[in-house]
1. Out of 1, 2, which one gives -11000 for helix-only ellipticity at 222 nm (-39500 (n - 2.57) for each DSSP H run of 4 or more, over all residues; to 500) as computed from the coordinates?
2. When distance in nm of label points 7 Å out along Cα→Cβ at positions 7 and 39 is compared over structures 1, 2, which one is greatest?
3. If Rg and Dmax of the Cα atoms in Å computes to 11.7, 34, which of 1, 2 did it come from?
4. Using mean count of other Cβ atoms within 10 Å over residues 15-22 for the comparison, can you identify which of 1, 2 gives the largest number?
5. With relative contact order in percent (Cα under 8 Å, 6 or more apart) as the yardstick, tell me which of 1, 2 scores highest.
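What follows draws every value from the coordinates through simple rules; no lab data is involved. Just so it is clear, the model here is predicted, and its values are computed rather than measured. Cβ atoms are built from the backbone, for glycine too; each structure is taken alone.
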Structure 1
Amino acid sequence: MDPYTIVKYPVASEKAIRLMEAENKLLFRVDMKARKEDIKKAIETMFKTKVTQVRTLVTTAGEKRAYVTFSKETPAIDIATQLGIL
């Protein structure tokens, strides 16, 4: 499956920015049918980084979000800058 169909776009809310700075995490809106393993592979392919953990959440609005934790070698701030969030 194409990584760009799994990962739709990054979420740039206040909470997401705090998570990025404090816990080295980024928040993404993902496809409803995507599994955690699929999300991990897609993020690693898209950004050439190492992902340590993926947690998902289905919101009441009916969208699925993935909280992606990156390895210590890869700061989430660098990826956010690459995406144009910061």
Structure 2
Amino acid sequence: MADETERIITIPLRKTKQAPRTKRAARAIKEVRSHIMRHMKVDEENVWIDASLNERIWQNGIRNPPSKVTVKAVKFDDGLVEVSLAE
């Protein structure tokens, strides 16, 4: 693999509205993780979510996460994927 792979991905977080309102932000984090696992072909323990992305999802509180979020995913040689907020 060529050093590292970098992608800008818009992740829809529609399913978070199905979760109970006091668990929506946590559900959004799980959706981000599963989306990255599917598209970058890695396991759950190899997805690292940056604090800036976590703060963006929790910005409006636990009940009202954003409906979609644009992230930058960087996959390193060892299989680790770092997910941060796209500028």
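1. It was calculated from structure 1.
2. Details: 1: 1.2; 2: 0.6.
Once distance in nm of label points 7 Å out along Cα→Cβ at positions 7 and 39 is tallied for 1, 2, the winner is 1.
3. Only one of 1, 2 returns 11.7, 34 for Rg and Dmax of the Cα atoms in Å, namely 1.
4. 1
5. 2
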